[in-house]
Structure 1
């Protein structure tokens, strides 16, 4: 599809809305005239490799700043700083936190997210099998274990907008089941939005909407 999502008979109530967004990275035009509406619940960005899924997540997180266009949070104009304050997003390839432990990383997030849920984090640490890794520097963890650290933070953050790239990649079966349960809870939320990007739709989850990405030549 183009940058415009399919029209719907009844537009969802917007937590986040993008209007006429244009994003260019170097020589590559990633989005032109992007219009979308993210409602509370679970949204899937679906598409093949290099179609712009990750770039769209970074854009919604305020990690990328478009050349033109506008964002609105709850109907109020929002710049990149406002998007960052409202969302949880971590680049899974980042090494920015590699020298600290998972426990220290989580502790540092509690002041950033007023709705941080310590009980949820405790449950997630158990469900994702992170207890034995919590005090290790992140550089010592496998790719799958580092993903679990980000996922635990995402679901415990209480952020209005949770953005997750490939939530099931590199996870063992038990951890994938845990993530599926938490995404199921996110799908029922009336006040928060969770946006996931993946190559396929997760089975058994109620999606509020699917944003299909096609035909883009570059993804960050």
Structure 2
């Protein structure tokens, strides 16, 4: 069971996480979890180029080591890199020491201070430690492209009915999600491009947010 959007009260409960980045301009933040893999990630990169879109890729460390050429391609196209642990571990299913070591290993592989917990599952005790070392990025729109029961049309509707200015949207560049992703992503890019939205990577937005807070 999951929600295709993150309610405001839940975002407020966990305000140490980044859920959305409202802006005065029309901007959306596309994010892709679980890659890189050769079957999906290069297609995503080429499609983003067609729309002059930047995105953020929360990479699994073992996939980075397995496909370094694809990882370097993501970076060379100026997309943002994030850490998604080394072995796609759920924080709920592992003790703190094991989980935190895996996060650290993923951070070394990705070279990123941005972190997204797989499945969004993280214990409060893990959160207290991680927030001192990483910027934890969650989402306000979950496409559901990983859900085998969800139709591709319903997946698209999840995105279109919940996305607003500053939304952080989760997709997956994974084998499990690729069929829905190949249907939904081109339509999302086309729909919002026609409405004047820009697709941005997270790093610059988070840096700008930090400057505003400092002022």
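Rule-based calculations on the coordinates, nothing more; no lab input. All values reported here derive from a predicted model rather than from experimental measurement. Cβ atoms are built from the backbone, for glycine too; each structure is taken alone.
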(request) Assign the value -8500, calculated as helix-only ellipticity at 222 nm (-39500 (n - 2.57) for each DSSP H run of 4 or more, over all residues; to 500), to the correct structure from 1, 2. (result) 1
(message) Suppose FRET efficiency 1/(1 + (r/R0)^6) of positions 68 and 172 (r between Cβ atoms, R0 = 30 Å, to 0.05) works out to 0.90; of 1, 2, which structure was it derived from?
(response) 2
(request) Have a look at 1, 2 and say which one yields 18.8 for mean count of other Cβ atoms within 10 Å over residues 76-83, as calculated. (result) 2
(message) Starting from the value 27, 16, 11: which structure in 1, 2 was semi-axes √(5λ) of the Cα gyration tensor in Å, for residues 52-163 alone calculated from?
(response) 1
